[in-house]
Structure P
C-alpha cells in the first residue's frame with residue numbers, strides 16, 4: 001500500500017459508551033451508543049460516510065456548471081441481525097435532493113446530476129465502493 005493512500009483515525013474512550021475520534025489533521029468527532037446523548041452512533045457515522053463521500057463527488061462535478069440553490073443528501077438503511085451474518089445493515093440507499101438555478105448553467109448541472117451520481121456509485125466513492133465490495137476488516141489486539 002502506498003503512503004499516499006494511507007488513512008488513520010484514532011478512537012479514545014471518554015466515558016461509558018462514549019468515544020472521541022481524532023483524524024491525522026486533528027479533527028475531532030464525538031460518538032456514542034446514542035443512549036445518553038445526541039452524539040452520532042457508529043451506524044449513523046457509516047451512513048454519514050456513505051452520504052458524505054458521494055455528496056463530495058456529485059457536488060464537485062455538478063457545481064462546476066452551476067452553484068446549487070439546495071443540496072441535501074440523505075443516507076438510509078435498516079439495521080438487521082441474523083444468526084448466519086450477525087449484525088449488519090441492509091437496504092442502504094442514498095437520495096439526492098438538489099436544485100439548481102434557472103438558466104443554461106442550471107440546466108447543464110441538472111443534466112449532469114444523474115450521471116454524476118452514477119459515477120460516484122460505480123467508481124468514485126471510496127466508502128460505498130468499499131461497502132459494496134465487502135472488503136475484509138482485520139482486528140488486532142495489542
Structure Q
C-alpha cells in the first residue's frame with residue numbers, strides 16, 4: 001500500500017510542478033502581450049473626443065470605438081447603405097472616409113477584445129499556480145503518509 005501511495009504522491013507532485021510552470025507562463029505571456037499592445041497603441045497616438053489622452057487601454061479603446069461607430073453611422077447606417085448597388089470606389093471621399101472609419105473601429109474593438117483575452121489568460125495562469133500549490137501540498141502529504 002505504501003508503494004502505491006508513494007507513486008501517487010510522485011505523480012501528484014509532478015502534476016503540481018507542471019501546473020505551476022504552465023501557470024507562470026500564462027501569467028507572463030498575459031502581461032507581455034498586454035504591454036506589447038499598450039505600447040503599440042501609444043505609438044499610434046490615437047486621440048478622440050470623449051477620451052482623456054491617448055487611447056492605450058481597453059476602456060479608452062471601447063469609448064473610442066463607440067465614438068468612431070457613431071460618427072461612421074452618421075455617414076451611412078450600414079456598409080450596404082453606403083454602396084447601394086454600386087461597388088466600392090476608393091476615389092469617392094465619402095466611401096473612403098467610411099472605410100477608414102470602419103478600419104479604425106475594428107482596430108479599437110479588436111484591442112478591447114485582446115485586453116479581455118489578456119485578463120482571462122492571466123486569471124487562468126493564477127488559477128493554475130494556485131492549483132499547482134494545492135497539488136504540491138497534497139503530494140507532499142501523501143508522501144508523508146507513504147513514509148508511515
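Taken together, the values in this text are just the output of simple stated rules run on the coordinates, not laboratory data. Not measured: the values here are computed from a predicted model. Cβ atoms are built from the backbone, for glycine too; each structure is taken alone.
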Here helix-only ellipticity at 222 nm (-39500 (n - 2.57) for each DSSP H run of 4 or more, over all residues; to 500) has been calculated and equals -29500, so which of P, Q was it run on?
Q
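Looking at structures P, Q, which one was FRET efficiency 1/(1 + (r/R0)^6) of positions 8 and 72 (r between Cβ atoms, R0 = 41 Å, to 0.05) calculated from, given that it came out as 0.10? List each step's numbers first, then the result.
Values: P: 0.85; Q: 0.10.
Structure Q accounts for this read-out.
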Supply the structure label, taken from P, Q, corresponding to relative contact order in percent (Cα under 8 Å, 6 or more apart) with the calculated value 18.
P
Once Kirkwood radius over Cα pairs in Å is calculated for every structure in P, Q, which label goes with the largest value?
Q
Among the shown structures P, Q, from which was the value 14.2 of mean count of other Cβ atoms within 10 Å over residues 16-23 calculated?
P
When FRET efficiency 1/(1 + (r/R0)^6) of positions 32 and 88 (r between Cβ atoms, R0 = 35 Å, to 0.05) is calculated for each of the structures P, Q, which structure yields the highest value?
P
